[in-house]
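Undergrad: For reference, the structures are reproduced in the following blocks.
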Structure 1
């Protein structure tokens with residue numbers, strides 16, 4: 001019978017970085033609150049969490065890369081909100097950020113979580129930042145905890 005790799009709980013050596021975009025701050029603050037609540041509920045102490053605010057979602061990858069290269073973090077949670085406007089600007093941002101974060105994750109053998117909302121409207125973003133669709137910041141923190149625990153056993 002196949003064996004499932006176990007997921008270990010976080011410990012005092014597991015530090016987490018959260019990179020948060022200031023653009024659409026009313027949304028990203030709620031994403032951050034969700035992520036923090038989830039990490040803290042899992043037993044991660046505030047001293048094990050560092051937060052970096054960046055101007056917008058486009059700037060998330062460069063800071064995530066620097067944090068990943070530091071070797072200090074078990075995972076990096078990236079939070080932002082890109083909302084469609086009248087042009088295709090959002091598509092370029094979303095593609096660049098998502099590809100950049102994946103490259104950082106694979107290049108550093110480190111979980112880098114994509115918690116950047118890519119919404120059609122502010123209403124959709126509100127629903128995904130603690131509204132009727134849940135909190136995507138919290139979901140990213142849950143995924144970070146799971147990946148960190150799983151990678152300890154790979």
Structure 2
């Protein structure tokens with residue numbers, strides 16, 4: 001399996017985020033830092049997430065995408081555009097209710113000839129318990145099915161962060 005990467009480019013307040021390969025919690029710190037940066041960026045005006053090259057995504061990163069949707073809705077009064085053409089990823093997104101918090105389409109956000117310069121913000125290592133907890137709370141808050149699915153995870157992470 002390909003190790004996952006988180007890449008982003010920004011131009012005129014538009015943030016383009018690409019999640020590539022197997023995106024697991026072990027690289028989630030970079031995405032969390034980017035979300036916090038976008039929420040503070042006064043010039044930010046739109047978020048586009050490209051999952052065209054995503055093979056797998058765990059619940060932590062799904063939760064961070066939900067957090068990104070919340071930031072976008074609060075900051076720009078619109079949901080981010082999420083691009084995915086992978087059937088398996090689309091099934092996961094649909095099962096979590098992502099169609100309620102994203103504008104979704106298929107295809108690719110950029111071409112090979114794109115002039116954008118992407119930065120790799122993958123931050124390998126264990127994320128803090130707070131990142132894991134917040135990500136799963138975001139997923140849980142989306143709908144009753146997610147709340148039931150992630151109840152035990154949130155309970156365990158809450159206990160761990162209290163220690």
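Undergrad: semi-axes √(5λ) of the Cα gyration tensor in Å, for residues 18-73 alone computed as 19, 17, 6: which structure among 1, 2? Provide the component values of the computation, followed by the final result.
TA: Numbers: 1: 19, 17, 6; 2: 20, 12, 9.
Only structure 1 yields this read-out.
Undergrad: The value -0.62, -0.76, -0.97, -1.06 for log10 I(q)/I(0) by the Debye sum over Cα atoms at q = 0.16, 0.18, 0.22, 0.26 Å⁻¹, for residues 66-121 alone was derived from one model only; which of 1, 2 is it? It would help to have the intermediate numbers written out before the result.
TA: Details: 1: -0.52, -0.62, -0.80, -0.98; 2: -0.62, -0.76, -0.97, -1.06.
Value -0.62, -0.76, -0.97, -1.06 for log10 I(q)/I(0) by the Debye sum over Cα atoms at q = 0.16, 0.18, 0.22, 0.26 Å⁻¹, for residues 66-121 alone corresponds to 2 out of 1, 2.
Undergrad: Figure out for me which of the structures 1, 2 the number 3.0 belongs to, where distance in nm of label points 7 Å out along Cα→Cβ at positions 26 and 42 was derived from the coordinates. It would help to have the intermediate numbers written out before the result.
TA: Values: 1: 3.0; 2: 4.1.
Structure 1 accounts for this read-out.
Undergrad: Can you spot which of 1, 2 the value 26 was calculated from, given it is relative contact order in percent (Cα under 8 Å, 6 or more apart)?
TA: Numbers: 1: 34; 2: 26.
Structure of origin is 2.
Computed from the coordinates by the stated procedures, all read-outs in this text should not be read as laboratory data. None of the values given here were measured: they were computed from a predicted structure. Cβ atoms are built from the backbone, for glycine too; each structure is taken alone.
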